[in-house]
1. For the read-out distance in nm of label points 7 Å out along Cα→Cβ at positions 371 and 395, a value of 0.9 was computed from one structure; give its label from P, Q.
2. Given structures P, Q, which gives the highest value for volume of the Cα convex hull per residue in Å³?
3. Comparing distance in nm of label points 7 Å out along Cα→Cβ at positions 139 and 227 across P, Q, which structure shows the greatest value?
4. State the single structure among P, Q that was used to calculate percent of Cα pairs over 19 Å apart, for residues 315-410 alone, giving 48.
5. Taking FRET efficiency 1/(1 + (r/R0)^6) of positions 35 and 251 (r between Cβ atoms, R0 = 30 Å, to 0.05) for each of P, Q, which is largest?
6. In terms of relative contact order in percent (Cα under 8 Å, 6 or more apart), which of structures P, Q is highest?
Structure P
Amino acid sequence: MKIRIGIPYGRENIYIQIEEKHIGEIIYPNDVTTGDEETTLKHALENPVQSSTFDDFINNAGDIIFLVNDATRPTPTAKILKLIHHQIKDKKIKFLIATGMHRAPTEEEKFEIFGELYNEFRDRIFSHDSKKDEDMVYLGASKNGTEMFVNKMAVDAQKIVIIGSVEPHYFAGYTGGRKSFLPGIASYKTIEQNHKLALKTSAKALSLTGNPVHEDMEDAIQTIKGKEIFAIMTVLDRYERIYAATAGDITESLKAAIDKAHRVFSVEIKEKADIVVAVAPYPMDIDLYQSQKALDNGKLALNDNGILIMISKCRMGIGSETFVKLLSSCRTPQDTLDKIDKEFKLGYHKAAKMAEIARWAQMWAVTSLDDDLLNSIFLKPFKTIQEAINTAIAEKGDEKILFLMNASLTVPKLRRTLVYRSRKSVYSTIWEPRLHWRNIEMPILTKT
């Protein structure tokens, strides 16, 4: 019997048909109970972590700059601004879109970021440009040597308000907090120095302790000590509703949000698969540079010699070209890694992550990009999702397919269960990422 499955592609669902026997797990972010969004936000603002309330922070402020995410993340900036509008509308405020090394948002994307308040604030909205050295000011260096050049608009402001969201990040551990500064409003040179650390194996999703990228970011923001900052962090559920919010100190508000983000986006799977469909949904499908994150999370659910199928519209093309130029100049994935060993440029961390996967698995892609381009960077192109699925089944036989429906943010974790029998019960030891080993008493089961 064939089953009809809808797969996100751009702003729509593309439906495929697949024999039931080939359907494995269909993975979304975990379901959580979400309350009233406004109530959740108000509670965070009134009960900040290691900080005065937002009311107190804003009342005696002179000029304030808001750092907000660009259109590559689903941060509910517009909802937050609408809630605090009455508190900020008469203040001397500016907005700086923390693009990092991304391009400036289009007008349409600015409407998405700011919502109904865009027209009111449009003359006070600016986009960070990491390559404009004249806009940067040097604040010092991290212990690792990362030189902290940041946008002087933020440095010159009396106070800073950060609006962000916390979700897994494939090499920084999690987004949020310190990422608004580095890479958010940092210079290209600063970002390049920090992102070189992404080549280390300890730079991975859900990991902060021992993660060199995160620790370098945390160390680098110490150069802004003395600046008054109020952070507003949100965690979204699978439907992009506000599940949790924290506020206050830039570091402590991030820490307070991580368990909530982990609860949503760290998803247990029963087993790895020979075929994994990794979907980069809107807005993370903006370009190939962003969509690569779906590959990096998808690999965690894939068996050796498996097929990893990335589904992403790549609406704005490839994004930064550096990683594509490197990959397309190499005959083999190993050639890519060898070149990176000799020289690092910002963007090469993307090429490294893709080359590492290509050494042990096949990467396929359904996108709007040119076939020759995809072939040149170790991605086998397909025109339709159905064609890619049918071809994978034909190659792998009767294997089941695992669908990772929001692979850009969802981190699959294999449940490792050791079962042994006692006189009265069976104890199952379950590995929980980031938490600990624990024993859970269970009813007597048939031996597994």
Structure Q
Amino acid sequence: MSPPVDLVRSDPAVPARTTVVVIGGGIAGISTAFFLAQAGVPVVVCEKGEIAGEQSSRNWGWCRKMGRDPREMPLAIESLRIWNTLDKTIEGETGFRRSGVVYLCRTERDLARRTLWLEQVGQPHRVDSRLLTRDQLALVTPGLAGSWAGGLSTPSDGRAEPSQAVPAIAEAARRHGAAILTQCAVRSIETTAGRISGVVTEKGPIACEQVVLAGGAWSRLFCGNLGLNLPQQRALSAVMRIDPVDGGPETSVGGPGFGLRKRLDGGYTVGNWSRNVVDIVPDALRQSRPFLRMWWLHRKQTKLRLGRALARETFATRRWKPDAISPFERVRVLDPAPSAKILAQAAQSLIDAFPVMYDMRVTDRWGGVVDVSPDGLPTISAVGSVPGFFVATGFTGHGFGIGPGAGKLMAQLVMGETPMVDPAPFRYSRFAERPRPRPSPLA
């Protein structure tokens, strides 16, 4: 079951022409559209399902700088700056609050790892992250029980409401002139003299000069049909919603086996900090080599599963023509069943850390599909072999928190403006380079 999402109505008509078409109505695509529209650039968003219908509404809702890959840190910092004033900018409610984030460290080894990040990443970027003793943890996260070596805290980090934020940004983009089309899958792009000249949607063509693919877990499939190789795998997450609990922490907390965020309604969104599922399917096997380092680093957190997905994906359509029904129309929303075992482990780990949660009432559960890149970094880049084609995808579970910054960076690249951060770490071309891009052990 998916979480409830604020509905964004679709524009009634498909424009014949625009300047930029954004494919995908998640936070990266919608934020890109907003910053383009705010700058006066005509833009159309095409979403095959509903706005924020997939991972952009199914994540934990954390907006953090702490723990980021050092190459991603400048973008995370800029994103938090945007979050801090975003409600005023869009004249809407995203649910963003500067509530802080805390990582709990059970052992001295865990604490040493967080200390290394602080010394090599946090402090050089002048982030307000700080180490906490066990006694200090008790003040920041009241009700914490058990033996802890310490923790890492970033008071300026925050949280927002995923099912509310993206629709609010979408409506702001519309007020600035963007067209928002839902239930409108883009089947393919069109080129003239080698450059982007339009897209073919299920509802008809749209002439344009530039296309931004922000398709999340669908991006690799879309690129593959164009003859482009975009390394990307899918990981399945599981999340649950619980009713308000008196005495629970205000700050977002990540600890062994659990992560939680307090919502505006007083309840909590809870996930498993250290467990995700990766289905063994043909496309995952085809990409096994570039992902070896990623899965080795996260081998304790990743459960490889051989099941029904193998048969389903073996016969899945990977090539189609512009006048044919695409896979994006056959499956509008990726809505996987959440793992009951993974959520049960999260619940028990949460209760062990915060006994006040013992009587918590779970009101909803859902699964999501995370788009994972080989080095853990997103791709926010032009695709050099197709002038006018850009990609914003592969956020590896960080997309909601850095979504506004990623959207602004993408808009700047599309408009040819000086980017607010160095976009080189996010270049599409890195996947063809040697040595292969690798994830950072500090993240």
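Values quoted throughout were computed directly from the atomic coordinates according to the rules given, and no laboratory measurement underlies them. Here the structure is a predicted model, which means the values were calculated and not measured. Cβ atoms are built from the backbone, for glycine too; each structure is taken alone.
1. Derived from Q, not from the others.
2. P
3. On the way: P: 0.3; Q: 6.4.
Going through P, Q one by one, distance in nm of label points 7 Å out along Cα→Cβ at positions 139 and 227 peaks for structure Q.
4. P
5. P
6. Q
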